[in-house]
1. For structures I, II, III, calculate mean projected area of the Cα convex hull in nm², for residues 166-205 alone and state which one comes out highest.
2. Work out which structure the value 49, 39, 16 belongs to, where semi-axes √(5λ) of the Cα gyration tensor in Å was derived from one of I, II, III.
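What follows draws every value from the coordinates through simple rules; no lab data is involved. Small disclaimer: the values here were computed from a predicted structure and weren't measured.
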Structure I
Amino acid sequence: MNFKSDYTLENYILDTTWDMLPKPVRERAVVCGIDLMIALILGSRGRQHGVGKKVSQEIGAKGSIPIIGSSESFNLFGATLALGHASNSFDIDDGHNMIKGHPGTSFIAGILAASLERDISYREYLTALVVAYDVAVRSGLAIQDHYGFLHSTGTYGAVATAAGISKVFGLSKEQLNNALSIADFHAPLVPVMRAVEYPSMNKDGVPFGAITGALAVIETLAGYTGKTHLLELEDYRYLLDTLGKEYEIMNLYFKPFTCCRWAHPPILASLSLMKENGINYKEIESVNVKTFESASRLSKIVPISTDEAQYNISYPIAAAIVNGDLGFLQVIEENLDNNEVLDLMKKIHFIVDLELDAAFPEKRQCIVELVLQNGKRYTSKVFEPIGEIKDNVDLNWVTEKFYRITKPILSQNAQKVILNTLVNGEKLSMRQVVAEINKAMLFQ
């Protein structure tokens, strides 16, 4: 197994600055900063985040780093652990088709914690996000090929977290190489299809990847040594050829609904058919969904937890049809006993379509047929999720999402303050940014 340590990746991570980035990449970094903050804001109101804070407290990880939506503070490890339990808990974060997972949520906890510890500028923080997206995606591609198995977000998130924290901390390229080696070696090999079929807080393995990445940096600074990471192997050197030329932050998709991306096309198709034909959900006799095989394997159980509601395919479709949307309120546990939603779940049927399956993972497509009680049938066109690469998600798109998704949690004034901070905070330090967000959230 040959490897070559010319520090191509390490130099890119450490040397990239905000002013070096093309304007579209800088604009996308702001979009991602807002989108990831949406995930953390929602996550701060979830049970999983409560677990993360409790564990951080029990292991004595108190410190001076503030976390989103709380008056508590922790050290680097504790803040990463707590924030890592929030970032993916409502499944509203960005994704990347080719690694079949969620790069942003995989590293936001560690990078945000490190940025707050060192109190770097907002621009430096956004730059670290750009670099981490490149590491996450390229590591994900290498890891999935090397192991020949679909490992998900927490796996490559460990490597990207180590990269981002190392950049924030200003490690040397030798130290960074060592941290990447430790993170790559110890990364949790998350078996994502088990989470698809048996949904729980386990799902994408985000918290465990985040703390592994943070620990890799802490271990490096303490003297622990590793050797090689996958992107140094000759087989994967080609993945580094486009560094600084092609930015993976431009190849993301963004999610309008709080559920697995694979359920988004049938939600959109169903809502579109209802709107176009004036259909009331009470008229529906059955919903027939043609989709790709992986989507058909998503859980169809009656959910009793938020995670079971998100990592599901029948429940999100039914809840969206009944409520006209799928957001925070539709997946929290207090609202999972809606009898109209549960009755409609029984009427949803799934058919694996060979053509749609052949297009996966580059495309996630479906066709929905609504059959009404009077016998009328309405069939959709082929639907894909919105927020894809081709949709050129911009500030206007994520602003609409921010207001819609956070409405159940934030007052209008709090929404305005937080969004203004994230859009126009380039002169602020990260502690100032988070202080503004927490003040708006906690004292609205």
Structure II
Amino acid sequence: MSDTIFAPATAAGRAAVAVVRVSGPKTAMAVGALAGDVPAARQASLRRLFGGDGQEIDTALVLWFEGPASYTGEDAAEFHVHGGPAVVEALIAALTALGLRLAEPGEFTRRAFENGKLDLAQAEGVADLVQAETEAQHRQALAQLGGRLSQVQARWRAALTEALAMFEAAVDFPDEEVPADVAARARPVLEALAEELEAAAADVSRGERVREGYRIALLGAPNAGKSTLLNAVAGRDAAIVTATPGTTRDVIEVPMVLAGYKLLLADTAGLRESDSEIEAEGVRRARAWADGADLRLWVVDGSQPEIIEVPRELQPGDLCVVTKRDLPENEAGWRAMEDAQERGLGVASVTAKSPNDMGWLKELLSERVIEALSGAEPPAATQARHRELLTEAAARLRQALAEADRLELAAEDVRLAARALDRITGRIDPEAVLGRIFATFCIGK
């Protein structure tokens, strides 16, 4: 980390203020060259900035952070300039002329991690916080940045250390005055910890859905009213609505926010057999999306006389939505409600023309989302990487319990479980894993 890096920390384009960050050993030199001197640490100072050619760049607020008391742990600075593109470009050109280089995505946070200012789980919380769009995402990211997972991981590792000490005492000092049941005392500790790790791994999916969005699929026959319902719930014309069956050929995903949570509402192709290769592919994609959805809405035109086939993708707890309530109900509506009740589905009868009906449906969907994603507190682990490591650690502990009569093997499994937990916070981690994680960050963070 001998290079000194810089990057705009604010979005590109015109703005009232733009911030350019600098970090590394040449930061003091760069600040002095541009601003005339280095201001007092952690105090905003008004300075006129000049490039190497003597041309004035701007009048700016300059902040100096002497390492290690900075975000990255290195000498760092921020230039708060007027947000015109020409000003920012002139400042970037001046920094480049001084021998500094543009930072890679996530390089500031990676330096913070490598200098011990953050652990890896907290660094992932930084990325989630930058990308947060909803209240729930914001709350979850703050918890992770605040060290929730790190604190839980530390408790897990302390329990493993205690169990490992018991095993090693029995193995290394068999002739000393060590209680005969010392290894057996580790068993309840390992059993409780394995259960806790398995529960945490299972809870990762809740964190992923909070971050990526709760997925709701609209399923049904052609012209059942799926696109009309999508537009009404979304409050805009996201899907084309015509009287021609098969208008929707591909999955149309509409991101929304309900009850502070992000969700993806998907309109799909009408489910029917078709000789058209394009329509058949649309039906295949519809079924695939529905299979991976968190909730499926079976949309049925209640005014139709034909009996509608029940989609095979439906699961207990899904919802049957009978549309066109403003028209006389016919055989399709009656039979759909009966089939829904037999299969353990919820039932709703609505018309997209009624704001009250749509408001009620959105409240119903909000309840489903809250029930699925809320909890007493945000999940500790929220990434697929966390799930893999928690699952690995739990499996190692189960193996250790199975090897209770061979203490050397059990102790080695406990060590491997501890190594898996250490990789969650980055105490040990391959370089390739670090590169993949920080590559997802934006430049300047």
Structure III
Amino acid sequence: MLGVAAAALLGVFFGGVLWLRATGVSGAPQTYLYLEICGTLLSFCYAANALVRFRGTHDRTALILAFGFVVSGILETLGYFGLVDLLQAGPLSLGRVPMSWMVSRTLLAIVLLSALAVERRMPASRQPSREIAGALLVVVVAGYLTSAAFLAAPAAPLARAAQLLSRPWDLLPGLLFLAAAGFYHRRLRETQTLHDYALFAVTLLNAAGHAAACFSRQLFDGPFFLAEVCKTASYAVLLGGALLDQARLFEQVSALAVSDPLTGLANYRRLVTVLNGELERSQRSGRPFSVVLLDMDDLKAINDKFGHLTGSRAICRLGQVLRLNSRAIDTAARYGGDEFVLVLPDAGGDVAARVVERVRERLTHDGELPRLSVSAGAAIFPEDGDTAETLLMAADHALYRMKHRRTNLQAISRIAACL
């Protein structure tokens, strides 16, 4: 089904290209220059974004592409100014292919392939300066070889208007982009980020652009403009995908900054923020709230008998129970090691006792081995303290008394799935 859809899409595309060629549709040079300016700006914007991405993720593919798009954008800018000078000087030979087009397009295709080769074949360095120097060297070598190959040609080639493929030399970058599309499609099996999908779309759009350019009889005709639109659209797609992926990475980093990596619950930093917020709100409203401190019993014995992986799994089991059996307004946090904290807004001691009882019942029916035993101590604002430190200290003292069986069970609850 997918193959049929792809064949139909190719048929529509090439049918449109041949229709543009047959009807003689053409555009104004100014429109082409505007597209060139937009493409150059988009390439520079992506390069800046890719450098930021590398600093945060050490993505060498993005680093190499950043330098590649900078060099490609510079070449396109030089071609833009050269074309402006030619337009101002007098009649322009519309059958001659701009050298900057061929060099920048071929260079970008080679850089896309080189980025994959470096990622797969060369070991990563722990020093960012070496990575940057290596990426720059790859782009400089690719740029030098590409420029030398085209500059060695005696003159810019002329379009062969009488032939079906008026510009067969556009097949070179087109085939390079098509090869890159195959490799980046294979890469999607390993990583499936928006940035990777955007890179795959870029290779396809540029391959399509050069396929259209092969049928261009002269500058500014329909197939030539379609090729330019494909190129500019590919830059826009890549920048959009990179920005969206950057936003996703930022959300992940923000979540990791306030969550415990093992259990996914709030971490100590988030706990302090929530406690301070509840203190301010409760002081304004006069309503109480509860802080429950929970400690897993005999975690060391579990580690010694079953291993640390089982001990970590036990911590995750308790964290999962706390997550699933708290109210939407409650905050469950990992306080440190095998200690957890529940912040219960608008809750007195009776509500805290019911929440603890619900956690006890879920642990009782957990069904996994080894079975767990957890102790809990509660502190109520404002009776037991009016700061985050005093509340946590009061809950810790209550928990300590529970551990040593010297407290009133109505004030401090013991959660025992199985002793």
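1. When mean projected area of the Cα convex hull in nm², for residues 166-205 alone is calculated for I, II, III, structure I comes out on top.
2. The value was obtained from structure II.
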